[in-house]
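Visitor: Please go over the structures that come below.
Rule-based calculations on the coordinates, nothing more; no lab input. These numbers were taken from a predicted model, which means no experiment stands behind them. Cβ atoms are built from the backbone, for glycine too; each structure is taken alone.
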Structure I
């Protein structure tokens, strides 16, 4: 190897070592750096080491120095700080669509963003979530297939399944022929993370509307040769608005729903609908709120979950559905 290439490799190895192994609380001394480089077959003496570190610093690689009889060096500037890496690790832990095995692998990769020392500390302080993890080990392949098709502007086809009593997959069938697994052909629009699950928002040509599918319940995804259609429809309908209207990713007819709520629910309302929601005080000191939402079954159930602290007042169709929901619930508890 010629001297120029050898010098470049030495600088690269030195930077990798300091970036992965050091921080402001764990600087590395000159002798240890020399010994670690020698372990990798790179010979360097003290004077050349000083010069190499100055070259790194002059070219934008911020190697900091603690002056002493034997100088110590560390890298402080990182793409992710400890708090950011911890947030990412906790998000992976809480994500139900990532399997147990893939969770462990991904946590190792994320922790490395903070450097090996901090990464080991972060991993040793992980608190296990009680999240029930998916068993679909193909989740990355499924996501990659969706993204690939969307980037190429192509439709996708897939099977969709539910789980049986023994956690076996039961694929959905055609209504006209229940012996055949049903294929869904859709235009992929966007992937969305919601309530610890990962969803595909897609446009269905047959129903002429947007539909949501859990990605971990998909199988046998195929990118088709046919191009994605209905871009005009998507331009006219704001996808971000659609996502705001969804309630726990369940679709329904869009309604402006007004309800009266106890003031103790103010945090619940802001958490669910955002801090931009408009609230008014009634004469008896309660909250009056109107939200634009897809009034599907999960939204109706949510409205009924606060006992007498929340009452729907309009529109009449939603009021009727709330009453029906409560009547059916009461009916099953009658002797």
Structure II
């Protein structure tokens, strides 16, 4: 009798989109999985908090998004029911206890694989489950084990094109997807700016978002974006950020009405500035940014508050890009 094979596909699903669904169906078909457990996270450990739906609303979107595939996809609330940060290692331990006679496959995207050695207990994970890494159209797979995350290289025994055998007795399989190249971040931006998302979201998910007014909440809480801009400027100066500059771009062809550029003395300092600014704005205005990009590397962190975008740089990166040139037609705020 062949053991059942269970896929575990976790994430924020903010919102779930056709790329997620295509990934699950493709992996299930290629790897002959019995079922895939889709697991919404309460709070992902490598992400700063952002404005948007509650965990309960994200869960409801996931249920709506996969309801057409009950024969292969099951929604599991295991991480939402567990308090605190959602660590994959804890989830895997729970699955192992519940499914002792089944093979478990953890499914992640190539972007997550790049920083997999930052995950809590990543080697323990790879001693307990197989890993499946999905790539978007145009993405490059590792050509040799030296292109794997540094922490994984010493446990790769054999690597041949799309399959790695590990010293732990488990494997890593790479699967190229054929799908629409879009991310949840792109979809959130489209929703906020009124552009169509019909080709990216299941119809019921899009309707749920529209009916509940999701992804467009900051504007209701921030009445004066110039005031918010100056608040952020003062905060960054008080935290000894370098060369803090703010611009009013109202009326120009720019993605926001206001923008800020500031620098840190290192990648770590830049990431710290971003994290502390997010907390301070949350305390003062009651909002998180819509999106946060680049916070782990700290070379260029972007906080998107809708009509205010804050750019925080490791100083040498700022000099290289000269981003202020994009705003020279705007009004520099004193």
Structure III
């Protein structure tokens, strides 16, 4: 289990071009049960499910899978056809090459290109338009989709050596790290690219036409939430905390369960860019956001399920996470 919520920055980015296409952002938000007020709070977060639905419904409403960011409209159905073009590949290298080749057929301002050099493989974004710098979300979408789709093809979260973006962060840097599954992200680099070990290109594609049909029912949500076996310390700690929310464990308890010294666990989490306190807060926050989207649960019950013994402490924490109280958040759904 990993983050089940996402920074409001990404929801704002999805809707940025809606008005120019004759759409009402507030209607799109309400249709997908997202409070419009949340978009006014820089630190707010929304659930992954709501964000995935918002992205898909906005693409459909625009008739553009590039959400108005590209120099030309990318008709709905391009993603599906790319998947069908790739699914027959035997190796990840062949699949990524075909992924890039497919999108090179379109003049939409950015071309992904698979390059191999030494022990590294990179998906580099070649800019075809001088104005493309002003729409970084397009770069994020292309690199994110390439990484998560590649991970789905081989059924494991592929480790990234580094993600480089050629612009300053528009959200908190930690939000980009979550987007790329805690792998390193650097900004204001000469070019935007995703760097992997070249050895990963030899991995076998394990998906097929049958599994693709399931994937295409909601690819955005699957890529955002699909979990694979992971040996990272962050994922192991998060899993223990999530299972023990009713009786929140301390660092020493988790370290004992993982059979390591607490200080060793602290160092290992730090090397992965997080802390035990951050993991606890993320799990509590994401659990609360998930249950607030469900009908029939009181705030007191949600507080308990999120690991709080008192509703007042939960309300204070929730306002710190999102900028609004749980009552206001639910009222806007």
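Visitor: The value 2.3 for distance in nm of label points 7 Å out along Cα→Cβ at positions 16 and 144 was derived from one model only; which of I, II, III is it?
Guide: Details: I: 2.3; II: 4.2; III: 1.2.
Attributed to the structure labelled I.
Visitor: Which structure, out of I, II, III, was P(r) over Cα pairs in 10 Å bins from 0, in percent, for residues 176-319 alone calculated from, if the result is 11, 37, 32, 16, 3?
Guide: Working: I: 9, 34, 29, 18, 8, 2, 0; II: 11, 37, 32, 16, 3; III: 9, 29, 31, 24, 7, 0.
Value 11, 37, 32, 16, 3 for P(r) over Cα pairs in 10 Å bins from 0, in percent, for residues 176-319 alone corresponds to II out of I, II, III.
Visitor: The value -12000 for helix-only ellipticity at 222 nm (-39500 (n - 2.57) for each DSSP H run of 4 or more, over all residues; to 500) was derived from one model only; which of I, II, III is it?
Guide: Numbers: I: -12000; II: -10000; III: -14500.
Answer by label: I.
Visitor: Starting from the value 44, 26, 12: which structure in I, II, III was Cα extents along the principal axes in Å, for residues 112-159 alone calculated from? Walk me through the numbers on the way to the answer.
Guide: Numbers: I: 44, 26, 12; II: 31, 19, 18; III: 36, 24, 13.
Source structure: I.
Visitor: For the read-out relative contact order in percent (Cα under 8 Å, 6 or more apart), a value of 19 was computed from one structure; give its label from I, II, III.
Guide: Details: I: 10; II: 15; III: 19.
It traces back to III.
Visitor: Here's a follow-up. As an exercise: semi-axes √(5λ) of the Cα gyration tensor in Å, calculated from one structure in I, II, III, equals 53, 28, 20. Which structure is it? Mind dumping the intermediate values first?
Guide: Details: I: 53, 28, 20; II: 38, 24, 18; III: 33, 26, 18.
Of the structures listed, the value fits I.
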